[in-house]
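Derivation of every value follows stated rules applied to the coordinates shown; laboratory data play no part. In this text, all values refer to a predicted model and were calculated from it rather than measured experimentally. Cβ atoms are built from the backbone, for glycine too; each structure is taken alone.
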Structure P
């Protein structure tokens with residue numbers, strides 16, 4: 001068959017044309033690589049044309065895309081390759097016994113090559129674009145995640161500061177501490193309160209702790225449980241916990257929840273609690289005596 005006789009000449013002529021074009025991916029890969037590519041396409045032609053198939057062509061183009069697309073193979077270079085393949089093939093048939101059926105078979109095979117190569121190169125570039133978009137999205141998500149981590153760390157730090165500031169412990173006299181509570185008593189804040197009160201008792205040898213609830217807007221079962229636990233812990237250190245600032249709503253909630261405040265004194269105002277705390281220390285607040293010189 002003429003393909004068997006013409007195949008070496010087609011491969012040599014195709015390799016020469018490919019390598020001869022300057023500033024292309026074919027010149028970049030070198031003459032030996034161009035020769036190997038030309039031989040593979042010539043082999044695919046010999047395998048496919050007699051049977052009217054394109055499987056060998058498809059495999060050859062797939063391998064070419066794998067090797068050359070990452071190196072910069074574009075549609076312009078691909079068109080040059082297919083035009084050169086058609087030109088050298090037509091030149092080879094000019095001197096061979098080449099009937100109409102063979103001509104149609106070659107033209108069909110070359111047309112299929114254009115379609116297959118174009119689709120494969122398009123699919124490669126589409127995949128590359130999707131991969132780049134995915135990498136960009138991942139980078140953006142990682143950047144946003146880093147920002148969120150920084151914001152979360154900052155928020156956590158600020159919350160720690162706020163909790164510390166919103167739970168001050170004020171010494172008003174030797175052995176007497178006032179703890180004004182402002183805001184909602186959640187689990188974390190209740191735990192922090194207990195820890196700070198116990199540390200303050202140890203550090204100051206305080207004997208009376210006035211816990212002012214007048215700034216607590218919501219009093220529920222969790223807050224009541226916290227008070228009971230704190231009162232027990234304070235008693236274990238030999239001190240007394242006095243609850244002051246109890247509103248009618250808090251008192252009603254304590255009754256409704258059936259909270260056992262045994263061992264914890266409760267008063268309605270801080271003033272009353274201060275007077276009781278000083279009396280526990282055998283002290284009292286009284287008017288200042290006028291100076292004898294007046």
Structure Q
């Protein structure tokens with residue numbers, strides 16, 4: 001059973017911002033509701049006021065504009081699976097969205113909710129961090145833009161005020177000489193401790209060498225982390241199986257240092273090597289040996 005609260009359904013973003021500025025705490029925003037509603041039913045939250053923004057179509061658009069890909073915060077995961085702008089190098093967005101929950105969750109859950117929930121196991125977060133995404137946050141007094149990696153707190157959670165709404169997430173469109181992919185280990189209903197995800201973005205120069213590499217890991221800490229040591233090994237090189245093994249070893253060592261003496265450290269240090277290998281091979285088949293390609 002849901003607790004009692006005052007319910008508001010504004011007709012525009014501006015009306016929603018005005019409501020949030022005027023309503024007393026505790027207050028909550030309702031978007032897709034896939035996280036909030038179960039928490040209310042379990043008695044984990046008792047807001048006095050709930051503001052539903054689920055009907056604001058202005059926050060559901062997905063488009064490319066001035067070299068940026070812009071995603072409205074209310075875009076559902078199912079909306080992210082097929083758009084033309086998520087083909088090619090940007091496919092890691094669609095790959096992550098397509099692996100979230102079942103059809104009902106993908107149809108109802110939103111990218112904004114996934115970001116604000118800031119779960120260490122949030123599927124959309126590593127791809128967006130690898131893409132260098134920013135989030136746009138609005139309040140009645142104005143707005144601000146911040147890199148997603150900074151918006152996600154080092155101790156977990158999201159750096160958002162009760163009067164703010166995450167309106168949009170954006171990132172620079174990748175050049176044609178780029179590749180990207182996403183891989184995760186485990187299912188959404190698995191325990192977070194046994195789940196790892198990885199996203200990579202690789203940009204090549206005109207000779208086929210790696211000009212820039214980004215590798216982001218999820219579920220190895222309170223928020224996604226980049227792996228600078230692995231990225232440095234890739235830079236300036238041509239993809240090859242021997243290079244891949246160097247990178248995979250570097251990723252395992254970095255995760256071992258990050259997790260320290262935690263009980264999950266030995267498992268994740270080993271498992272992340274396989275996830276890193278798979279995400280890089282998926283992005284560029286040149287990381288595979290001939291037997292893997294033919295097999």
Structure R
């Protein structure tokens with residue numbers, strides 16, 4: 001019987017595996033910190049498409065950073081490490097600022113921006129929002145704030161109060177990654193979510209899995225019962241798009257329609273908000 005070379009090492013700081021993970025996380029924190037310090041952050045934009053018309057309903061602004069080589073790093077590679085730190089709140093603030101600037105410069109665009117519930121009450125985040133809304137109150141009507149299911153359930157009462165206050169300024173809210181975490185369903189009637197985004201694990205490959213199809217149909221029913229617009233995430237195949245449309249999904253998002261890009265056409269005078277998005281072959 002083969003024995004792991006780590007078998008006799010007790011868990012804790014002396015464990016080489018823990019040390020390796022810690023070193024990696026420290027490297028990620030340093031990389032993000034440097035990117036923030038040198039203003040090496042940007043948004044990539046991905047369209048959310050209306051199912052029946054294939055027109056763009058709104059865009060999601062996804063935070064990106066650049067490392068010291070100029071390589072663009074997606075959020076999935078650093079947010080799990082930083083989201084529970086002060087640096088995570090700074091990232092949320094930067095994303096909000098870039099998103100509101102985008103809305104101010106592109107009056108035909110509607111945009112969703114991700115945030116963590118941990119940024120609620122963060123002074124710099126609120127200052128950023130209020131500064132832009134003071135310049136133009138209509139920006140709030142085109143802003144959607146996305147909060148993940150796990151983050152919302154971290155502090156549900158705080159999130160409910162926050163949404164109540166900001167919805168009065170015309171801001172919409174999306175519950176992101178629904179189905180990926182644990183939601184006490186009783187809170188759905190108290191939250192003010194306008195949009196429910198079904199996690200990609202229930203959309204990608206749905207055409208091949210009747211069990212996943214049944215679960216997704218149930219989530220669609222929940223979203224529609226609470227008058228939420230339901231979005232299917234992570235779609236890459238025509239057959240999955242067809243099933244999501246057949247089930248009654250309101251909007252669709254994924255590489256099948258378009259990849260996130262830091263240079264969308266509408267930034268250069270070619271407005272796409274009312275255009276039909278051509279699906280990839």
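Figure out for me which of the structures P, Q, R the number 11 belongs to, where relative contact order in percent (Cα under 8 Å, 6 or more apart) was derived from the coordinates. Source structure: P. If mean count of other Cβ atoms within 10 Å over residues 38-45 comes out at 12.1 when worked out from the coordinates, which of P, Q, R was used? Structure of origin is Q. When distance in nm of label points 7 Å out along Cα→Cβ at positions 70 and 246 is computed across structures P, Q, R, the figure 4.8 traces back to R.
Can you tell which of P, Q, R yields 140, 49, 30 when Cα extents along the principal axes in Å is derived from it? For Cα extents along the principal axes in Å, the value 140, 49, 30 is produced by structure P.
Determine which structure produced the value -11500 for helix-only ellipticity at 222 nm (-39500 (n - 2.57) for each DSSP H run of 4 or more, over all residues; to 500), calculated from the coordinates; the candidates are P, Q, R. The correct label is R.
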